[in-house]
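Next come the structures, one after another.
Throughout, read-outs are computed from the coordinates displayed, never taken from laboratory work. These numbers were taken from a predicted model, which means no experiment stands behind them. Cβ atoms are built from the backbone, for glycine too; each structure is taken alone.
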Structure I
């Protein structure tokens, strides 16, 4: 062992030693502080990685250590180590915040619950960047057109790892509450600080579509759904007008999604902002034969709810309708642009402008569809474009490798 040329034993021993060193650093100095890699430090570190990779690649002609560092045994060992750390991340719940010193468990001290900030992972990450970069440059120095799939694949993977890791320190998240009809420039960061941002949002309109509510029998004094040990709910659906609730037979007679109270005990359909779902139902107790018929309404901040009393203890009530879809019609302004950009924000349909990605985050949950403001999340990630380029190159290289393998077998 440790006689050139180095192979699997030396690679496993080297990576194991690096991981052990990382564990000792984790126990002695704590987790790695990614704030140290904020711009411009991440660009300096990135430049150093490129130069060091080039030096290793150039040294392969004269040094057996450099050839081993860009060889298959070390590359496979690093991949296996990454797979192991990935399995640990999957089996250990990951935390977004570091626990207090006095409340740290053993897993927290080892960094297992914040794996991407643990020293073993960080050292493994930088080793992989160096090895992958040196291998790519080494093959590039002996360029062959037939290796185009290799170049695309390895360049994409290296760029993806490079941008995602070093760019993590520059990523920032802000929450912005935008009242309807106003322009907002201020956002709240992850530490609760209100900051003036170089991007502003104007909210033209907030709209929401809701699912029909459900019916439930509740205790008139406590408001608890019945039975207490396992509450039952009957979703309102005109296609399924009959059901059971806590021993009562329920029949849906009429349903109005946008209803406004017409009198003390009736509703009519009016499409207006203050409307609320209402249902006329008949409830029958099969044991006693008692029947009750009337309207129930969940209500909102514009009109009172209505329940159907069954007896002195129980009544039928409608739950608050769940949102099906909510949309913010906004205009986005940036200080480096003369004109704004109109966009429609929905959940899972963000809007991207430059290094900013804007997500629909929330609204006034008490007001529901009558919310007078929207809450958006703004993510600043100037390295995201490089990540996308890396993904595209990696995908193109994978396709080319598959196509090349198919041609050889043919």
Structure II
């Protein structure tokens, strides 16, 4: 029967069948399988060595990449061959017991169906386990990319294939707090987000080819309550390390904005058209906060700028210092309008003018001088950045 089964399989599968089923190892396996089924039939199903054998076949077939359809077809051919021989034996040796074949046929067909189910379940479970292991390996490689440690083309291509991420595409990374509740979604506006955990941080990788940054930020912003940031897009999967660093910068700006907003600044009915809101959005886009990003990206220079420009302000007592800095921030956000800044701060216009003159005397920077005003703006951004705990992201030694 084993020899006949091998021949039938080779004929049914053609050239591929001769390669797959022509080995001595397969013939040995076929013989073991037929024997296990015969033993189960002989014991009327009280012992089922055929089940464990079928499970092993399903597992090995999945591991070797043999299609499940081919495996099941093999078992159907084996079941048909086995039944032919059983019928021949009964007809030839026990002609008075032909009725037994009716009961035997039902039991044999049921057993073949059970074996097919066992093979299928084992095959799928093995495939799921293998797929899970492959995906976990791919995610580990994705972690390396995010950390800027891996940029080998072959591995990047393998990661992309397993995770459905093309080697070339517009990618952006979102950096959020690991304590974000509820957990950020795995899909936004039809675009998948792959989240990876870091100490205190969640990093989400998004492919922007289907949607733009505006749509991603708009749909994601209401879902994240703690300060988070979206970096600038990159054009390759291999550049995720740089995209992650940019997202960390955006998150540092978000933390600074949030810290400043919660520091006691009065909140009115809302800013004038064209001005920023008093409370910062929890999700910050880096491309909308480039001055603050420049400060966060160069902490040593930012610290020097802060101490040099607004050092005298920082030496004041807390109440006066915060009053002057809130006034400067409000005046800048209102595009230099003293009236609107006064309205925002709930004080008289002359109070705002007096505070601005004091700021200019202490810092030595004139607000009507573009270069000096720029230094003051960046210095104020540096103050906010350094106020937020852990807000300055470290740049890796690899430049990402």
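Here distance in nm of label points 7 Å out along Cα→Cβ at positions 37 and 157 was derived from just one of the structures I, II, and that gives 4.3; the source is II.
When semi-axes √(5λ) of the Cα gyration tensor in Å, for residues 53-292 alone is computed for each of I, II, the one that comes out at 61, 19, 13 is II. When helix-only ellipticity at 222 nm (-39500 (n - 2.57) for each DSSP H run of 4 or more, over all residues; to 500) is computed across structures I, II, the figure -11500 traces back to I.
One of I, II was used to compute relative contact order in percent (Cα under 8 Å, 6 or more apart), and the result was 12. Which label is that? Here the read-out was taken from II. A value of -0.69, -0.77 for log10 I(q)/I(0) by the Debye sum over Cα atoms at q = 0.09, 0.10 Å⁻¹, calculated from one of I, II, originates in structure II.
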